[in-house]
Every structure is written in structure tokens, then in C-alpha cells.
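These are the structures, in C-alpha cells.
Only the coordinates and a few stated rules stand behind these numbers; no lab work does. The shown structure was predicted, so the numbers you read here are calculated from the model rather than taken from an experiment. Cβ atoms are built from the backbone, for glycine too; each structure is taken alone.
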Structure P
Amino acid sequence: MARMAGTPGTPRVLRAMNDRAALDLLLEHGTLSRTRIGKLTGLSKPTASQLLARLEAAGLVLATGTTAGRPGPNAQLYSVNPESAYVAGLDVNTERIRAAVADITGRTVGSFRLATPGHRAGSAVAQVVEALDGAVKAAGLSRAALHRVVIGTPGAFDPSTGRLRYASHLPGWHAPTLLDELAAALPMPLEYDNDVNLAAVAEQRIGAARGHGDFVLLWNEEGIGAALVIGGRLHRGWTGGAGEVGFLPVPGTPLVRNVARANNGGFQELAGCNAVLRIARELGLDLPSGSQEDAAAELLRTAAAGYTRGGPEAEDPYAALLARCATGHAIGLASIVAVLDPELIVLAGRVTLAGGEPLRAMIQAELAELAVPRPRLVLGTAAGHPVLSGALESALATTRDEVFDTAR
């Protein structure tokens, strides 16, 4: 809940608390009548009427029609005014930037994809501005309409230096003045977070981890990473590096020293997309065309499809691929589980999700033999682009606290 001005328990603060409760109910239900809002909040009809009049005058709610067609007198319906605030989210990787704009209700009103291959001319600042402007234009808005922008990238910006760490593979994002340059180019509140952390935000708000305060999200796409949620909050670590488990030393792979310079490590070599391709070659499988990520996902999708059609024969190389990838995942997860003992593990990212339920079940079985704690494993369900969804959800959470605070 937003921080309220004034003394707790005063009429002003109590009104603001009721206002916020009503706005949250409208976000959840879409539209509600005055009577329904009164019942859900426990407010009397006169108080609910005053509340709605106050919110309508503030531009936070709209009268959107009536309950025509239902038994009894028609009742006025209300909803949150979607134009009361807009936010934007960006998802950055080595090949592209995805950008989207959402209104205060969470509805995406504009999106844009900017290709940014490694040799593309232009600075990171120019690319961010171009992607953001593309999404703003698609929404029919101007930059001035945005209350907040959240940007997700691999790695993390060190809070003590402002420089991006753990993502040497992301070209153009390592200048010491980058954050200052972005702030100058985009004079609105800007926030930055690790892409896997934002995927966890999406799963916690709208996906498989709803209602869970302690969980780990394991992400497997271009690289392997994890997000750690403890007591309902993301644990980022001292320098933002919590969850950089691609560097985790694990049995079965060579010990990599100077991992920051090498930009790889044990767990990535055991279960990442490059490992899927290596195992496929060893099993004599033909590799699909495309990027490592695309090819690995296609191989695991084919293996899972064969498994779900009735169970493969033991000598089937696709069955062996699925089993070896499950073991690789479980070995890395065993170390994470031994330290954190999470309630839940969410498997996410295109590569792991391509293996579907067969791969999830195999990882669960393998992990049960390697770790004493027994967390439940589930597949991520945040649809579309989870990192981008998490950026929007993160921006919306803070913006709603600011815009919906009627005690100021």
C-alpha cells in the first residue's frame, strides 16, 4: 500500500486507504457497481458514493455504463480510468530490444521490436530511445505521457559504480556514463533490473508463482540464470549478481577460472543451450538451423513430442537427450536447493520450456535423488514475453502507489 501522509487513523488517511482498496478491487474485477464496491469494502452506501465521487473528480475512475439487462433497477458501473497513467517496459538482449507501453490497468496499448545485432550501428542510448519511441508511437502517445520506464537487461548494474556487470556479451552497454546518458535522453523515472528478475516478477504477479513468497526461477534461453525470491522479495545481492548461476561450478564440467572474462561457467556448460547442442551431436542427431537458442529449443521440443506420444524406446537418441538434459538441470539446481531450500522452483525460458512436462518430470525425479529438500517444480506460465511483462508489472506497481495515493 502507498505511504500515506498525515497521522494514521485520521479521516484523511482512512479515506485514502478506502480509496486504494476500491481502486485495487476495480483493477481486479474490471467494473463494479457502487453497491458491489460497498459490499466488498464493508463501506456504507453513502460512504461508497462519496468515495466514487471523489475518485471520479480526481480522474481516477470513470462511469462506464449500467447493469442493464440484469434483474432489478439499473446500477451505474465504474472502472479505473485507463488514461490516468502510462508506463513502459523494455527487454534488452544481444539481438533486439522489445518495448511496450501499458495503461494503469495493465493493458498493453503499444509495442515495438527493434533489431540490434552486434554490429548494428548506433549507441545503446540511441537504440533504447528508438525502441521506446516506437512503442509510444504505436500507443498513440507522446513520451511525456509516461510516468515510469523499467528496462531489463542481462547482468546487473552495480549500485556502487553504475556499470553493467555479468553481461560482457551485451555490446554497447558498458560505458561508465551510460546511466547518466540514458537519464539525460529520457527525463522521466527510469529503473533497471536483471532480465531474469523481471521474468520472476511476471511469474509472481500473473504466472505460476502467484501466492508464493519463496521460490526460485531458473531461466534458460541465451544463457542460464536464476531469480531468487525470499519472503516475497527479490534477493539481488550486494552487487546485483545474485542468481548468476550460469557461472556456478558443478560436477561434470571443467573448472572455469576468471569466469567474468570467459563469460561462461559450469552450469551453463552443463545445461545451457550450448550443452543441448553438444549432447545432440554426441548422440548423432541432426542439428536444426538457426541460433543456438532456437536449435536447442527445437531439439527439446522434438524430444518431448516423442515422449508424449506414448513413451520412447530406451535406445531412442531423443530420449537420451531429454534424460541427459534433465540430469544437467538437476545437478545445478541441487546446489541452489541446498542453500535456499525454496518452496517452489519455476522452470522458465524458451529452451527448458520446450522440453515441456516430460523434461520437468525428469528434472523433478533427478533432483529428488540429489538434494534433501524437495521443492515442487512447475513450468512457467507467464505467456508471451515474460521479461517484458515483468518490466511492465514492476513499473505499474510503483506507479499505482504514486497515482492512487489520494492522501497527498
Structure Q
Amino acid sequence: MKEQNIVRRLVPVDFLDLDGIELWLEEMAAKGLHFQKFGTFFAQFRPGDPAKVRWHAEPTEKGGTSIPAQTGEYADLGWTYMGKIGYLALFRTADPDAPEFHTDPVAQSYTLDRLTKRLTRFVWLLLAMMAALVAFMVWARLDSSFGLVLSLVRFGSLYTNLVILVELVLVLHFSLEVWGLCRLRRRLRAGIPHQRPRRWRHTGLVRQGYTLLLSIAALIQIGFTTAYFAGVTKWDTELSGLDRPAPVLSLAELEGDGYAPEPFGYPGYVGPDRDNFISYDGRPLARIYEVKQAGALDRERRYLKMEWYDLTLPLLAGPLLEDLMDYELYDLRYVPERYAVEELSAPGFDRLVVVENVDYGGQQLFVRLGNRVVHLDYTGSRDLTEHLDQVAALLRWDG
């Protein structure tokens, strides 16, 4: 006779949810799936005839696969030992008259003593570690000169933040489960019998969601890292050697006749012209171009730097523009007389902010249209507001 196949089912209850484990296994038996053993995420069942059975999860002093010493005594009462899950031993009976494991609530509370003490110490350790980690992240955030959105967009810190967030959720969920066991022990110690709920809850979804989210995030991170080193999502080159479409506001066209680029260098330097350079970085939240141009006109230095952002989420455009202004005008709050800030209204822009540096000269433009954000930092005698058509074209550029 051919042996029936083993059926695997995702464990929908938490491994500390005593009632949930018992009720779920009883429900599966009523459907004709009889428990064999637990794995990390899946439990194995053998198909058979539906049966009305009772299950009991008993706390033990030792984890692993060690068999509880009282197994023989429980067998005499009609309960069959079926294995362990963590610190819980599982017993099953098909005898409707088999006595309950515990009839005295106070005596039953003692079975939870060692488990709750061990888990409580572990919870306090986890909470202390998470508090230290969150405090460090908050300090790093407050100490950073980059705003939150600018940091997320430019440095792609989504994976790190997601990991910390889901770790915090998991620790809180685990703490609540342990707190529930401690509350059960206190009620039993007070002589209050435990009433098992009618239905089990999906307490295991938190752990499963945690694993799924981290797995997806890790795969995405690996994909982007591979693409980064393969040069798919990041490249840079001198402007003179640019051989692909890119959003560039030409400083030579802006300055007119007489302007000449001045290559970056110093005696003994051999390398690319970093003063006339373009770089591209494709990140999960944005495509980013950075263009630097430097030269001279009538022996006076001319300089133009551009940051161009094409955001994946349009709702980030407004906060990103604010973060760019805070970063580039970091001393505005301390020496407001140094800057002349004017917000203009013009066709082709959702927002247009012009900033003049009164002390040192130069002009900056912060502009936004839809999910596009551009920052221009210019040193020279021209007025960028006379070239708004060209700036608007940067926002509409699609490659």
C-alpha cells in the first residue's frame, strides 16, 4: 500500500501562543490533516479521516528535542506525546474522557514560572538593545546635515530603515506574547482558572511578515548592488566625452562668446576633469544626475553645478526641495542678511525659488515640476531668471 503524502501548512500561530497552537491543531484534525511535526515556518500533516481530538501544549524546562520526564505519567492518563516546539511539549488524545492536564490553577501557574522568567530576561535584553539602536539612529538623524527625504533619496537608506522598523515590530510583538504568558501566570497564581478562547488568532503572521519583508528587501538590495557594480545604475564621465543623453544646462551657452572651460588639475595631476564632469546614479527612489561645469570669461571664474532628480514617488518632490534648500542654505537662519530669497511664479514650474548671495555673489535656483526637482548653483554675472525657458526644459527632459 502506497504511503500517503505529507502535507505542509504554513504555521499561522505564534510559537508562544499556547491556546492558538492547540486550537489550530484540533481544527486541522477535524479537516482530516493529522499533525506530524513542526518546522521553522511549516508544519507537516498526514491526510486521513477527520477526527475529533484534543491537543495540549505544556511548558517544559528545556528546549530542543528533549522528551519531558512526565511523558509516561501523561500516557497513563490517555495523552500521547507528539513532539516539541521550542519550550512547549505537545500532547494529543482522542479520548473524550481523558482528564485535563491541570485542574488546580495555582499548580498550573508553576509550570509557567521558569519559562516566563527566562523569556522576560530575554525581552528586557532585546528592548535595551532596540532602545540603544533607536537612540543611535535618532542621534545620527539629528546630527546629519541632510534632511530625511534627501538622505533617503541620495543614499538609499531604505533597506537599513526597513530592517530596523520590522525588527522593532517583531520585538514589540514578542514582548506582547511574553507579557500575555506572564499575565496568564499571575491569573492562575491568583486561583483564576484559564478559559481557552473559542477560536485561534493569526498570531504567527507577524513573524512570517517579518521574514517575507526582509527577504524581499534583501533581494532588492542585492539586485541594486549588483547593478551598481555592473555599471547599470551608476556611471560618470567628463562632459567632453559624454556620449549619451543627459540633462545639461550648458554653461558655455549661458556665458556666450569668450567663455572657455578650465579643466581641473594641479601640477602632477593625471585624471579626469572633475570640474567639467557628469555623474548618474539610479536609486530606488530617484534617478539622479549631477553636472559640474567650470571655466573663465574675461579672466573671471564661472561655475555652474546642477543636481537633477526624477523621483519615483511624486509626493517626495516637495519635501526633497525643502531639504535641498535647508542643506544648501544651512546658515540662512543664522545670517539671513547674507541671502536675498524670492519665490517666483512662472509657467513650467510648480515652484521656483531664487536665492542671491549678497555677500559673495552667485545665484541659486530651486525648482520643481511634478516629480522632477532641480537645484542650480551658479557663480557668474548672468541672471538665471533670464533663462527660465532653459531651466523649465531641464524639468521636462525625458532622455
**Prompt:** Of structures P, Q, which gives 55, 24, 16 when semi-axes √(5λ) of the Cα gyration tensor in Å, for residues 168-367 alone is computed from the coordinates?
**Reply:** Q
**Fill in**
Calculated from one of P, Q, distance in nm of label points 7 Å out along Cα→Cβ at positions 56 and 184 reads 4.9, and the structure in question is P
**Message:** If volume of the Cα convex hull per residue in Å³ is calculated from each of P, Q, which structure is the one that comes out at 185?
**Reply:** P
**Highest-scoring label, criterion being relative contact order in percent (Cα under 8 Å, 6 or more apart), among P, Q** = P
